[in-house]
Structure 1
Amino acid sequence: MRKNIFVFFLCGLFTWKVRSQSVNYDPGNIPESISKYASVVVRSENIEFVVTDIDRAKIHVHRIFTILNEQGAKALLFHEQADKFESLDDVEIKLLNNDGAIVENYKQGDLNIVSFGEGLVDDAKDYYKQLHATRFPVTVEVTFSKKYKGILNYPTYQILVAGQGVEKSVYIAKIIKKLDLRFKEENIQLAPVVTEDDKYKIYTWSVKNLAPVKFEEGSVSYESRYPCILLAPNIFELDDYKGNMSSWKDFGYWYANLGKGADILPKARIDFFAQLVSPAKTDKEKIRIVYDYLQNNFRYVSIQLGIGGYKPISAQFTDEKKYGDCKGLSNYTQTVLNYLNITSYQALINAGYNSEPIDPSFPCNLFDHVILCVPLKNDTVWLECTSKRTDFGTLGSFTENKNALLITENGGVLIPTPKSNESANLLNAYTIIDLKEDGSGTTTTRITGTGEYKEELLSIMDEKSDLQKDYIMNNWGFKDPGNITFSQGLCSGSFELSVKQEFSNIPDLNAGNKMFLAPRALKLWSVKLPKSEGRTQDFYFNYPFEKSDTTVLKLPTGYKPEALPTPKNAKNNYATYTSKFWYDDKKNQVYSVVFIMLTQNRIPARDYGSVKNFFDKILIDNSEKIVITKSK
């Protein structure tokens, strides 16, 4: 699900029109301090957001930016969304050359329009226009407006993004005095100038001559990464539902009110679920049965939380259609559990393995997902109602270690979601390599996964055979076989995938009576991490994990090992790696055993260099060879 937060990188949001003639379009006039590391430079940006009543607002944007090179070409796409709460008006897009002459000019009627939402969102539409440039630099001038009939989110002032410099930008928020607003600085210290007139309180933020922010691969998710000002209402109204966002408790009351009347099922369905769970002896067993039923019979439809879709669709609709978005499926599951006399709470959350938890001190609607929390007497069960693969009672990297807003009968309550450790995500591989004297042979690898790796294995088996082959080669380092066979099996809490390969030549190199072989068929680690020099942002792995691999190399008759890789033992504050090798003379087999453990997924920037060095050494270890020689 995507967030209904305004991002101004491509088109900005706009303000009262500024005379474009005041801008010198020549890229040569951009200060080198701004252009040196930039792919896009904002020449002039004016944004004015005006709230005229609790449920009425408008925003005007006028933005001129120069795309310096092909790396900034994605800024040639204009894209906005609208629905019954937000209307798009007064769009004008110009592509200009360095002299300011118009090369392309489009009005609102020239935009491409695509409806989305599968009928769950009223009048939801994507508006877009792709501009074209055969050479760079080019300049784009964008003007548009939006009107709001009901408003929940105040648009963020996104000051900088990666690769974008700014010559001049101004954001003005005019709020009718009886409402006011709240704001929070992110990754910047920028106080507004605050003034008043007879009707409005006026906040003005302005910046000049800002150099680009460097993109750092693997850092926190977009909305928390770059300098911005978050804005939020105190009181608001959306679709005739009035609410208060000055506290999490009050915001929870508002959200709970949206779902009233959506928790009803016909008697026949109530009786069905009562019969379905009748074998269960405990509430937890009943919850598991309901969750299994949901996974096996319903599908997820992606509807953005906030594009006309805050109010969950009714449980009856979900039951009949057998699909829903996250809040619809969570509401449905909650409804079923309520009929079974099991209390549960919908939980709003900002999802993503590298998304920072919601700030408890700043109530603001940055949520983009809904899950379900079921508190029991001696346990709490968390349910990811959108997934067909996530195990019962687990959340995974998408929603773990976050601050979730429980929607309770006493309003909103912000609580942390569980945090997994490395033992939740296990990948174990066992490979037998049957090598023939001519270098041909077979490999059989049995891979068992739990947690995130279980989901990964299940995903692989959903793909066509050619994509399965590509995946194991690109992600696990398998060699390209002449023939390959996949088989699978589901165990309690884990999934097992077997990969059998037939090769005309297994060794990496044949030299006379010697063969040089990779120590294992599957590489437990094959990713080269981003550079560490100058890093300022924390690095995120997808999740903590434990991986192990045992490889048995059956040597051809007459062959003996001449050299085995050196055993390794490495450890730091976040990870452990061991490898060892030995030869069994009686069986004429070489054994390779490797183990990797990562204890947490977020690595502070100050420690990233040592962690990168650790995993780089694993890559080097992967390149070592087993050398076998034929006896004379």
Structure 2
Amino acid sequence: MLLLRMVFLAVLFVGGGLLLPSSLNGQGVEYIREHYTKYEYMVPMRDGVRLYTAVYVPKEREGKTFPILYTRTPYSCAPYGADNYRPSLGPAPEIYEKEGFIFVYQDVRGRFQSEGDFMHVRPYIPNKLSKTDVDETSDVYDTIDWLVKNVDPNNGKVGQYGISYPGFYTAAGMIDAHPALVASSPQAPVADWFMGDDWHHNGAFMLQHAFRFLSSFGKPRKEPTTKRAEPFDFGTADGYKFYLNMGGMPEANAKYLKSEIPFWNELMEQESLNGYWKARAIATHLKAIRPAVLSVGGWFDAENLYGVLDVYRKTEAQSPSGANMLVMGPWDHGQWAREDGEKLGDVTFGSKTSVYYRKNIEFPFFMQHLKGAKDAALPEAYLFETGKNEWRKYSQWPPAEAKPRKLYFHSGGMLSFDPPSQATQAFDEYISDPARPVPHIGKVQLHLTKEHMVADQRFAATRPDVLVYQTEVLEEDVTLAGPITADLFVSTTGTDSDWVVKVVDVYPEDYPNPNPNPTEVEMKGYQQLVRGNVIRGKFRKSFEKPEPFVPGKAEPVKFELHDALHTFRRGHRIMVQVQSSWFPMINRNPQKFGNIFNMSESEYQKATQRVYRQKGMESGILVRVESNK
């Protein structure tokens, strides 16, 4: 159990952007103590609430001024105490610590040592009429105003950054920004907790992530504290077994979280897209943004891939005159800040992509805007192309030269750019059984593993409840650049169903194994997940007003799989898999219309699912194909 608890804490707090181990980055505690002085302040907000703020100021400051690098977190600014120093400073400590910045870390309102009440993704208040109208935007403004007036020797310029939840606070700080805030880097930010971040994907509930995270983080504090909540003891390393034995959502509520996790209860009460979720969609408010923006994310981030793309797109649309840039690398959640980025799971990328990003993209961005360094000449979009494994620069995203096309399903499991010619009814079908859901990864694991977004899908392709379509062996490279959309025509014998679509890169049979190969992975015929997503079928027409399926009636189901920049190399195949469960990452659909959070496991039922592939009902995926380079 101790090992499980340690793994839990490492995933939770590194994924949330808390401390980076000094063995990975930075010079260590003794270097920080020698070169920086730590101060602790309780910074007053406009409503009188005070926020704990740790400030590290360079000791060698005679005749110098320094910009402020500021991050806010709900995950603790530990260690506490003026004599207790962090092991690393800044978003890339190996670079920033020697350059010289004033580093500021703050516990957000209601967390750890800060006063006030904590609220998850606190809604933005556009028209603040009194000092009691506070939100994360006003807390950022008030903090920066206090810092530039009280912390010397600052140069009057502030940069804000943060990964995951701290990425949300960074995005919030961009709105109605303080004049001193000149550069903001929301990284894997929480942007919309219903449509695609963390707890839901197109209305489908991310059970495994929500339960693991909230079983610890969701416990409310009674008073300011320096201690973190104890992690939940799962009693097993087998997540598939644990969540299957949990039963339906009412059974899970009764057994585990309902009595002590208020936010879990709120999740259970908000099944559809409503005012609760809309108020927390921060990207809708990214208008007239003044700071230069560098949005950063990972192509293989299972938590906040949606968020970074949403923040970039809405900032671009609503603040067209601002400096707004997008960076996407071959990373899982926050991997760019804590590893070298040379590989993820079994898949290698040919270079230290995270190191390249920190040195050649992020650092020049902050140096230009905070220290007046030369123009970093960063493009609108600086993206890593997987498959070919090289960095690409674009003047816009998606690129104009990427043309819309569709890959169609055909009989015999074939996939091609040619539409089906059959005029009569044609379909493939499978039986979806909630008692035996399709796993999201082909190994025993407890928590949502970082590598599952690139993991081998051969385990799924052999199941009878997974449809598989693939192209012939490619005679030339095919590069997908831009959004991928599932475009299906389906029917079910139930009245509700989940639809999961995965895009897979099938490696050739002569693909070499890594050398050395300590895990003894077999890369010949490897089926690498490139992109996948899910929709809860009852939301196919409206996320606000769910609607049952008519059993046996064919209907269109269309949903986003998110963007990709991936080249399927010559000799590979493009594969698409379709299924109706993805467990325990996604909670099971009873395949019966109703509020799933109120439906007992006894109401779950099997259903026969059909996917149609004929003229007028051409199922497939919509892509954008970039011309060969």
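Each reported figure results from applying straightforward, stated rules to the coordinates on display, with no laboratory input. Please read these numbers as outputs of a predicted model, since none were measured by experiment. Cβ atoms are built from the backbone, for glycine too; each structure is taken alone.
Identify the structure, out of 1, 2, from whose coordinates mean count of other Cβ atoms within 10 Å over residues 124-131 was calculated to give 17.0.
1
Upon calculation of FRET efficiency 1/(1 + (r/R0)^6) of positions 196 and 524 (r between Cβ atoms, R0 = 35 Å, to 0.05) from the atomic coordinates, which of the structures 1, 2 produces 0.05?
Answer for the origin of the read-out: 1.
Give the label, chosen from 1, 2, of the structure having the highest value of relative contact order in percent (Cα under 8 Å, 6 or more apart).
The structure with the largest value is 2.
Once volume of the Cα convex hull per residue in Å³, for residues 428-595 alone is calculated for every structure in 1, 2, which label goes with the largest value? Intermediate values should be presented prior to the final figure.
Details: 1: 153; 2: 134.
Biggest value here belongs to 1.
A value of 1.13 was computed for Cα Rg over 2.2 N^0.38 Å; which of 1, 2 is the source structure?
1
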